[in-house]
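Read through the structures below before going on.
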Structure P
């Protein structure tokens, strides 16, 4: 390996498990981008943890040659918080779908964002519940028809980017699995960002969602304008709300204390004091 290219090969991050997604699933592109990003970041596999909930995209940890946790539906953030607090030298990638992240897991997402938990959160957003055969999800368009909503859903779609920014996320981006090079680059940026980094990824489901397809996304998306200022919250919110075009890129990025930095500030006393503090606590309990 030459001095100019010291990045480990992507094969170092691929497990022996073959992905079990449907042919044409957008999640293949996300997986490839993650492999490429880890290679560019040159993080040792044993220093990476992938955490997921339940859903098609939540099979992700099986396809990485790293540590992984396949958790409960919507409960990735509590698990992630524990891993982050305990393994401070680890790089944590949390992955899931729009249902896992924004429906059952929505409450946890808000608090992880406002705490500025130091993780990279990749949400494979296909606007449908693919694993359970195609029900409308939190990001499905108003009027989207499914077997469980044959006359069309009556719920307006949730905007993940605006939600994350309002909650306090310090890095918010949107990408498209049909643009793997740009996605890889954004994952690298998010992983290097100190704080809560969320990337909402358009990742089409060819089996159950015939509306939000690779073709439709290519016609709808556009790169952020060159003059976009990611530190301007109101500008970021306005462009996140824009539906034509649907902007791709890092919409918002600021620096503020992370969850772990705040924990460090709460520490008092010395290492020698800690046993005494624990003994006092036990005495009070008895």
Structure Q
């Protein structure tokens, strides 16, 4: 805990490490929880955490050994033909891991249909003891925090929420003040927040450049220019922080070294 907040090591920060190692690294660095990656039913790829696998059993054992939680699993890619029922194997694995949230991104430009699909995902998630959180990104169909809030509101399901990431907030033209307004109206809709840093100015190249920045070129909290303290203050009191800082320039460092830098930067930010 830092300043009374749960701090999670986001899997993207150390994505090259296998899940059991991510848990060990998070515990050694001083995190309270982790996020983990699970493929959704719409992606034809094997995932070592999906199903009753040796990797999942070992990950669960290490979570219990270290006393760490799982803040979320990712990612459900919501398309126009997504069938929420097909997510049940993924959601069951998430439940077995002890996850509390499942992260959803929207690829359907039809907002009405997306709301219906999201409501269906929320219903399935709730049956497995999870909440579904919709993350907005400029390179998806849900680009702004306001759009995400409208979809979740229209879905009208108690298991739905919005996930705010400061990089996506900035690149979509949003601000912590925008988040504060939405949180004040519906605080339960914003259960936790991702944390990273970046320059204020977006990289050249728009779409692909923005995607590359998001997945491999972020900065640790306080190493950039984003208004992170204002965003943290805009969130409900005590909301957990998922620190997601894939830094290409630090790829040569071990997973533990990257995690230690990330949590040290987070401590400095919150201390200020």
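Ranked by distance in nm of label points 7 Å out along Cα→Cβ at positions 90 and 178, structures P, Q are led by P, which has the greatest value. Highest-scoring entry among P, Q, by distance in nm of label points 7 Å out along Cα→Cβ at positions 66 and 202, is Q. Looking at structures P, Q, which one was log10 I(q)/I(0) by the Debye sum over Cα atoms at q = 0.15, 0.27, 0.35 Å⁻¹, for residues 18-57 alone calculated from, given that it came out as -0.42, -0.93, -1.17? Among P, Q, the structure yielding -0.42, -0.93, -1.17 for log10 I(q)/I(0) by the Debye sum over Cα atoms at q = 0.15, 0.27, 0.35 Å⁻¹, for residues 18-57 alone is Q. Taking relative contact order in percent (Cα under 8 Å, 6 or more apart) as the quantity of interest, name the structure among P, Q where it is greatest. Largest one: structure Q. With FRET efficiency 1/(1 + (r/R0)^6) of positions 114 and 130 (r between Cβ atoms, R0 = 25 Å, to 0.05) computed over the structures P, Q, the top value is the one for Q, the highest of the group.
Can you spot which of P, Q the value -12500 was calculated from, given it is helix-only ellipticity at 222 nm (-39500 (n - 2.57) for each DSSP H run of 4 or more, over all residues; to 500)? That value comes from structure Q.
Quick one: mean count of other Cβ atoms within 10 Å over residues 10-17 came out at 21.1 when computed from one of P, Q, so which one is it? Derived from Q, not from the others. When semi-axes √(5λ) of the Cα gyration tensor in Å is computed for each of P, Q, the one that comes out at 32, 23, 20 is P.
Here, each number is a calculation from the coordinates, and none is a lab measurement. If you're wondering where the values come from, they're calculated on a predicted model, not measured in any experiment. Cβ atoms are built from the backbone, for glycine too; each structure is taken alone.
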